[in-house]
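Heads up, there are several structures right after this.
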Structure P
């Protein structure tokens with residue numbers, strides 16, 4: 001603590017211990033059971049540094065956006081879904097935030113799972129990708145792990161841990177079709193993500209080659225947090241973006257691409273940001289160097305093809321669409 005902090009009374013970071021066992025779930029020795037009162041959590045952790053309050057209004061499907069409380073100094077955030085009850089506790093583990101709403105600092109307290117440090121209790125296998133999930137008694141532990149593309153993180157490094165009640169989701173009896181998997185053969189290495197989205201549009205929605213066909217309203221049933229596409233869809237939904245960033249496209253499909261067409265109504269954009277009005281430039285392709293991967297590509301229609309890009313594409317034998 002600095003000299004000025006001592007003068008103005010800035011408090012040191014609280015010491016927080018979280019123990020998860022089959023019998024109970026304790027924070028600083030106090031037993032909690034999901035769902036529990038937010039006021040009980042605040043009594044231990046103090047006032048949160050950030051609050052995202054729900055307006056309490058239900059949409060036409062009866063969904064109410066939950067409130068979220070973040071303790072940035074402690075690396076903890078909590079999700080309050082109804083009547084002041086917390087249904088999910090999240091610990092920020094890495095310095096890199098996996099989500100926009102994640103705490104600003106990593107959790108520095110003690111976190112034990114069945115008496116073991118979480119680093120030992122969370123078993124990460126070589127084939128695990130993005131999430132490791134398991135149950136401890138009546139609680140579910142979901143660890144978000146880094147992919148090879150995460151900045152400032154080692155592959156499979158634990159980024160955050162979610163603790164919640166083992167409550168079946170609507171489609172919990174079905175296998176998650178959106179669980180990330182690695183392709184066995186060679187994959188396409190894209191330089192421009194927005195160009196990759198054009199390829200996904202063609203292979204997934206036009207040619208029906210990439211499986212599963214991504215549907216945001218189906219996808220959210222398996223998401224780690226509650227997502228309302230109608231409320232959040234005016235901007236790209238982070239989890240949808242992450243899915244497509246990590247989606248591996250086999251090189252065997254390169255010869256299937258003969259034309260790419262970009263329009264504000266492309267299905268891929270309606271899945272990432274369902275309420276997008278098509279007026280901004282978030283999906284503009286910045287580099288067309290990825291055309292090198294597609295030997296049979298003969299025509300491109302895109303938003304921002306200037307004279308320089310036009311000349312580049314024509315030299316590659318690619319026609320520019322209107």
Structure Q
């Protein structure tokens with residue numbers, strides 16, 4: 001099945017958005033996004049329920065803060081939503097520009113800064129009818145010298161795109177390859193869901209090796225960081241993460257799709273859990289909280305090789321009683 005028309009809508013929107021100044025964004029959004037579009041925006045923009053509110057609260061301030069902001073896109077893809085309905089498009093990469101004015105209270109530097117993003121668009125009849133936007137705001141904080149969380153188990157840096165530089169799927173892909181990718185991702189999701197239900201936080205490496213390459217690279221959110229190989233992934237993320245959270249429940253996804261060797265999904269929320277102590281330096285709280293997460297995957301051969309993850313960490317921490325944006329920016 002072709003997704004050329006949906007891709008064309010999003011690419012035209014991106015071109016107009018990227019070219020425009022802050023004062024132009026309102027008109028661009030009005031031209032491409034249905035006024036009643038469903039909005040899924042990471043904290044603190046999650047109070048925005050309309051495209052117009054998102055322009056006012058997010059896009060105009062961001063454009064004003066980042067001089068000559070550019071989109072450095074690493075993955076662009078589209079597909080049928082296997083978690084629900086509709087045709088969706090996903091874009092992942094960084095917004096880069098001169099950080100000349102504070103953003104969300106994060107101090108500016110006048111220097112080049114990269115803001116990691118992932119966007120999902122549901123397109124219907126040449127209009128964007130759903131729009132999800134996730135940022136890694138803690139990674140931006142780290143770039144300006146703010147370290148709001150304890151030492152990471154992995155390592156955060158400006159993450160690259162796919163190792164084979166093949167993530168911009170502007171042309172049609174082989175449906176057979178798309179099917180292989182989504183089936184592998186869904187097998188992996190089922191395995192982890194079964195692990196959650198079992199209560200076993202010591203995942204055997206052979207379970208991961210069913211779906212993952214031994215040379216897997218996991219590009220996690222700032223506060224956790226990236227890691228390489230199954231062994232180090234387990235040491236530096238999976239075990240601390242699973243042992244730091246209790247009563248883990250998988251809630252499903254809003255959108256999940258594949259194209260060629262790539263797949264992606266996001267949930268609202270994906271997961272619910274209780275802080276058991278240790279994760280992000282937080283003590284055990286007994287507070288039930290939700291996690292909103294984006295995953296983007298690259299399959300090479302029969303295994304998943306790379307995984308980019310954006311987690312709305314500030315939102316999870318806010319549910320634990322810590323407003324990390326307010327605390328960090330107030331005393332910086």
Structure R
């Protein structure tokens with residue numbers, strides 16, 4: 001198994017014309033743009049970090065020929081989808097067109113408004129914008145990806161995933177719906193400690209905090225918002241959730257020790273699996289369950305997150321995750337050895 005190759009070439013040769021894909025099928029991407037995609041794409045360039053997990057979940061991990069998710073940053077992704085080691089890894093906003101041609105790419109997925117969009121579109125490569133920003137658009141992106149993949153298995157998995165997401169949301173809502181807003185804990189999600197950045201309202205982070213029965217302590221809008229320690233002291237959250245790679249948190253440090261969450265020993269590190277659970281990924285249902293149990297351990301005392309995690313990985317990634325590995329994911333740790 002050869003290692004994923006990192007290419008740091010940013011230049012795009014706009015004169016290269018992509019091979020025709022025949023009639024194909026017209027799909028409407030996440031920004032409402034029509035794209036003619038191959039009937040059954042077999043060589044995919046997955047160029048949005050969060051989307052690779054969608055493709056893998058829908059049974060097409062082996063069709064990813066080019067990816068910007070690398071084994072150094074996504075070790076669980078490469079553990080679950082070992083065929084990804086055969087893909088070419090790219091670093092940078094815009095991949096080299098000759099490399100895409102050499103890899104035989106016949107369709108590309110990108111985030112909405114990606115810098116790679118126009119250069120690839122100019123040379124005739126079908127490019128699908130598949131970004132999502134909340135649970136609703138996550139569902140839409142999963143359905144869109146299944147449509148682009150063009151096979152019954154992808155559609156079947158997508159349908160099961162949406163049903164599981166519905167059931168999980170209803171399960172959590174039933175347990176927290178009677179809690180008055182005034183009694184719901186104020187939760188702060190810290191994406192990075194140095195530099196200090198938090199996630200505010202109008203984000204998928206705000207959505208899972210709210211659905212799990214919490215209130216976002218941050219009263220500013222947007223992802224990865226730079227803030228000061230003084231601002232966090234003003235918010236003084238009941239609970240702090242640290243991103244899996246937020247950095248080292250020292251509860252004894254002067255800037256943190258006086259916070260309500262620190263005094264109450266309610267600072268938690270967010271799990272990270274195939275993709276960080278707290279960000280924009282298909283492990284959103286697991287994030288919702290984990291958060292609900294963190295916020296209300298008594299109400300979710302019977303919830304076994306190790307079992308929930310292994311079941312999800314079996315059902316949606318087709319991977320039999322050992323309980324010991326599930327425990328490492330829940331602790332935001334990487335794999336302890338090579339597969």
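Computed from the coordinates by the stated procedures, all read-outs in this text should not be read as laboratory data. Source: prediction; values computed, not measured. Cβ atoms are built from the backbone, for glycine too; each structure is taken alone.
To test your reading of the models, identify which of P, Q, R gives 2.2 for distance in nm of label points 7 Å out along Cα→Cβ at positions 81 and 249 when calculated. It would help to have the intermediate numbers written out before the result.
Numbers: P: 3.6; Q: 2.2; R: 2.9.
That value comes from structure Q.
Looking just at distance in nm of label points 7 Å out along Cα→Cβ at positions 289 and 305, which of the labels P, Q, R belongs to the structure with the highest value?
Details: P: 2.1; Q: 3.5; R: 1.1.
The maximum falls on structure Q.
P, Q, R: which one has helix-only ellipticity at 222 nm (-39500 (n - 2.57) for each DSSP H run of 4 or more, over all residues; to 500), as calculated, at -10000?
Numbers: P: -4500; Q: -7500; R: -10000.
It must be structure R, since only it matches.
Of the structures labelled P, Q, R, which one yields 62, 41, 38 when Cα extents along the principal axes in Å is computed from its coordinates? Provide the component values of the computation, followed by the final result.
Values: P: 69, 46, 43; Q: 53, 52, 33; R: 62, 41, 38.
This value belongs to structure R.
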